[in-house]
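Please find the structures below.
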Structure P
Amino acid sequence: MTDVTTHQAADDARNENILIYVDGKIVPKADAMVSVYDSGFMLGDGVWEGLRLYDGKWAFVDEHIDRLFEAAKAIDLDIGKDRKEVISALLETKKANEMTTNAHARLMVTRGIKVRPFQHPSLSQSGPTFVIIMEHSQPKIPRSITLATVPHQRGLPMTQDPKLNSHSKLNCILACIAAQKAGADEALMLDVHGFVNTTNACNFFIVKNGTVWTSTGDYCMNGITRQKVIDLCRANDIPVFERNYSLVDTYSADEAFLTGTFGAQTPVSTIDGRLIGTGELGPVTKRLRRLYKDLIDRS
């Protein structure tokens, strides 16, 4: 079985020479560095946001920037820029790299450089670190994704709220490792009540008898692409439910797919060794892909 991930992209030699935004400067990839004392490197203390470029436009840019600022406020982190300045940095980096379409940007903000290598946030005294990595990125996922259910859960809000795009991703990384050791591409994670929740990297949907199901959203990243799919269903008379459902419901699904900024809608072929539908891109998923593409074109 070929190793596949939901963020697999076609090789692009141009990415060897990309320019990266680091704290107000745009520098070559080889020179893009942060301190070993940086809060993000040392403790995972920071937030991030991913965006995709389609035909010269950053898809749903306002919603992504809103989410970045909401996450920063949640962890009491001053980004050091207003919305206009963040978008300006994004556009400046795009222009420097001469990117027009099929690009992915990752905006990362940490609490900055610490004066000593310890946890307390008061030791981060130099202001935030702000980085934009922008790559030529055409999704190339050669087959449907396989999933394995893992014991790792997306946490309770009083520990680390799963709605937060935090630099601390160890829980999801461990889930992915467990899935790969089970012979699958990625992990299917349950919520604290044992209901189907999300994967380690994307939001998760199933299709049963022409209806679309996803989790309640209480214990997963409330993805922008996830919400767009829900909205598209409602606008196009496709019944959609945000509900609790079990693995038993999942195994008997007609289709399953993942959503995310990078891959949009990615079909799932098997879960825990059970074939889902035909194992190929199903008709409802295919329709939602078309509707999503039309939405991107109109936005």
Structure Q
Amino acid sequence: MHILLTGGTGLIGRQLCRQWLSQGHSLTVWSRSPEKVAKLCGSQVRGIAHLEDIGEAPVDAVINLAGAPIADRLWTHRRKTLLWDSRIRLSETLLLWLESREHQPSVLISGSAVGWYGDGGERELTEDSPPVSEDFASRLCIAWEETAQRAEALGMRVVLVRTGLVLSAEGGFLSRLLLPFKAALGGPIGNGRQWMSWIHIEDQIALIDFLLHENNARGPYNACAPTPVRNREFAKTLAAVLHRPAFMPMPAFALKLGLGELSLLLLGGQRATPARLLAAGFTFRFTELRAALDDLSSRL
């Protein structure tokens, strides 16, 4: 199978490349820095700067994960524009290219996030739940998914992966917490009651591979473990794994003052559950937070 990836040099993309190379697939990564693709993704992976560089080579599947990190910087007007363009505008460019091809891939798997629901409060959120509130992150995900779904008109099977907080020793959300927690400065955020939907990186890779090969899979899937936890429990568990205390709460007012609108990502949350994945027969390896963090602890 020839698989085209966007966002292939990111945390999830790199792991997918390793997985699919081991299965014997042919991989192409569309990247702003194609010269770095082989080093980051594997020497057998081809990096391209322009979609036209693929030529007439058949593409069997497209994995669209590109997007600037949402929590790395304050949400200024300029940053919001970049976040929007790196997801929606890039997806629109991808769709135009697909429309121009004589033979379409059979499937498009497109990234999204549980932030699609907005701040869900105490509600349990399955894929059938509507958005609860529409903050910027929610509107971004809604537009991202709506753009990807246009590929259905081309006869493609479209899968939307609403990812939770990915736990990995190679970067991402967890890496940002290590310094304060290792320095014994970690603790709950705000009142600590907000829900956190998390997933171990191995399960994230496994479920995308599962959805790629599951011919009946289409539409949205919550990519998170079946057992979301409250922020206070997450902080306590991470601190225990690192053998540190967790008694330094981050007051909500300080976050709002320092981060502005971005603070909504930390003070809100989603109690999302992977109802459709479980119904489809996918089996999670890590369903408990402590087991997931213990597995990563030696590499943190």
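Structures P, Q were shown, and helix-only ellipticity at 222 nm (-39500 (n - 2.57) for each DSSP H run of 4 or more, over all residues; to 500) at -8000 was computed from P. Structures P, Q were shown, and distance in nm of label points 7 Å out along Cα→Cβ at positions 79 and 167 at 1.6 was computed from P.
The numbers here are math on the coordinates, done by the rules we state, and not lab data. Only a predicted model underlies this, so the values are computations on that prediction, with no experimental measurement involved. Cβ atoms are built from the backbone, for glycine too; each structure is taken alone.
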